[in-house]
Structures are given as C-alpha cells and as structure tokens.
1. Tell me which structure, out of P, Q, gives 0.95 once FRET efficiency 1/(1 + (r/R0)^6) of positions 3 and 51 (r between Cβ atoms, R0 = 35 Å, to 0.05) is calculated.
2. Cα extents along the principal axes in Å was computed and gave 67, 33, 20; which structure, P, Q, did it come from?
3. Ranked by mean count of other Cβ atoms within 10 Å over residues 83-90, which of P, Q sits at the highest value?
4. Have a look at P, Q and say which one yields -25000 for helix-only ellipticity at 222 nm (-39500 (n - 2.57) for each DSSP H run of 4 or more, over all residues; to 500), as calculated.
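Readers should treat all values here as calculations from the given coordinates under stated rules, not as data from a laboratory. Quick caveat, the model's predicted, so the values are computed rather than measured. Cβ atoms are built from the backbone, for glycine too; each structure is taken alone.
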Structure P
Amino acid sequence: MPIRKMIAAHPDANGHINEPLAEAIRSATDCAVTCTACADACLAEPMDMRQCIRMCLDCADVCTAAARLATRQTGDNRAVLATILRACIEACDACAAECEKHDHRHCRLCAAACRTCADDCREALAGLG
C-alpha cells in the first residue's frame with residue numbers, strides 16, 4: 001500500500017510503521033471518497049435526502065482531516081491526533097446510523113465504509129497510548 005511505503009520512507013519513522021494508524025489512514029481516505037459518492041447519489045434520489053447528504057459530507061470532511069493529520073510523521077501532536085480520531089469515530093458512527101435508515105445500495109455501502117473506518121480509528125486511537 002502506498003501510504004505504508006510513504007510512512008516507512010519518512011526520515012523520522014526509521015522504517016517503522018504504526019500499522020493501526022496506517023490502516024486508519026487508508027480507511028479514512030476510502031470512507032471520505034465513499035461518503036462523497038453517497039452524498040452525490042442521494043442528490044439523485046427522488047425523496048428528500050438532505051440529512052443523509054449533510055451527514056455524508058460532514059463525515060467525508062472529518063475523515064479527510066483525520067487522514068491528513070495521521071499521515072504526518074514530523075514532530076509529535078498526539079493530543080490533536082487523538083482528538084481528530086475521536087471526531088472521525090463520531091462522524092462515522094453518525095453517518096452510518098443515518099445511511100442505515102435508507103434502503104439504497106449506495107447508503108448500505110457508505111454505512112459499511114463508515115463502520116470500518118470507525119473501527120480502524122478506534123484501533124489507532126488505542127495504539128496512541
């Protein structure tokens with residue numbers, strides 16, 4: 001996976017990869033794209049999907065921020081990283097709950113991506129110490 005190679009190549013990482021954090025980065029990136037696609041698909045639905053769209057777009061933004069912060073290896077900012085991981089978990093759980101209310105394939109796929117991301121962020125958060 002490219003992110004693992006990039007983290008390992010960082011001079012401060014010395015070849016070490018925090019695997020749970022790397023997996024959270026991958027999941028958050030996947031989730032952000034999936035949520036954005038789900039929001040777009042919701043726009044095409046004939047019923048009012050405003051709340052689902054809002055939750056998906058909020059989740060996508062939080063996931064993007066979490067992935068970007070978690071990717072940085074220079075220095076240490078564990079308190080902020082822990083905060084954004086917790087925010088990502090909360091956004092993913094909320095988005096999944098909203099998507100699970102709808103019987104659309106795109107919402108089911110989005111909910112699954114959100115649940116995976118939340119689980120991976122929990123693992124990464126636990127590993128921060």
Structure Q
Amino acid sequence: MTTGRLTAYAVLFVLGALVGGAGALVQAAWFPAGLLLALLGVAAVCYGGAKALGSRAGAAAPGGGWLIAVILLTATRPEGDFVFGAGVGSYMFLLGGMIVAVICATMTRVPPPGVQAARLGK
C-alpha cells in the first residue's frame with residue numbers, strides 16, 4: 001500500500017468525522033430536512049470514498065470516522081451539556097447513518113461497460 005493511498009484513507013476518515021459532527025448539528029436544527037441532509041452527507045462521503053479509491057475500504061474509512069465522531073458526541077459532559085437530544089430524529093440519524101455506511105461499504109462493484117464475465121474452461 002502506497003503512502004498516497006494511506007493519506008487518502010486518513011483524509012476520508014477525517015472527512016467522515018467532520019460530516020458526523022456537522023450532521024449531528026444539522027439534523028436537530030432543521031428536523032425533517034436536516035435529517036435527510038445529514039444522511040445524504042454520510043451517503044455522499046462513503047459512496048464517494050468507495051468510488052474514488054475503487055475499494056470497499058474507501059467507504060469504510062469515512063464510515064469509521066463518522067461513527068467515532070458520533071459516539072464521542074453522544075457522551076454527556078460534566079457540565080450536563082450534550083449534542084444529541086432524546087428525540088426520534090437523533091435515533092434516526094444514529095441508526096440511519098450506520099446503515100448507510102454499511103450499505104456503501106458492502107456494495108458490489110459493477111464491472112465497466114464492455115467487460116465480459118469470464119468462465120473457467122471456456
């Protein structure tokens with residue numbers, strides 16, 4: 001694995017964490033549209049990472065960054081402050097974001113047009 005590829009994974013991880021933090025704030029601010037926007041952001045960064053690097057790890061890297069950022073934001077602080085409220089929107093964002101990241105990381109790759117599937121013995 002080259003240094004450029006490792007750097008790309010690190011950048012995607014940080015980008016996923018930023019999307020997780022922004023999505024945590026947006027989903028609560030503008031509830032129905034904000035939740036959709038936050039989930040679309042997760043899908044865009046995970047799918048874009050998979051397409052840019054041509055591997056499933058390209059989608060798993062931002063998904064991991066998103067997950068770590070969201071888990072850290074769910075913890076309460078000693079002052080009693082927290083980012084996520086106990087509403088249905090927060091739970092939909094947490095569960096929906098995980099589902100979107102897993103879907104993007106486990107999608108099958110489609111061969112480019114014009115490539116024939118090869119069978120052994122032919």
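1. Q
2. Numbers: P: 52, 25, 17; Q: 67, 33, 20.
This value belongs to structure Q.
3. Numbers: P: 19.6; Q: 13.8.
Max of mean count of other Cβ atoms within 10 Å over residues 83-90: P.
4. Derived from the structure labelled Q.
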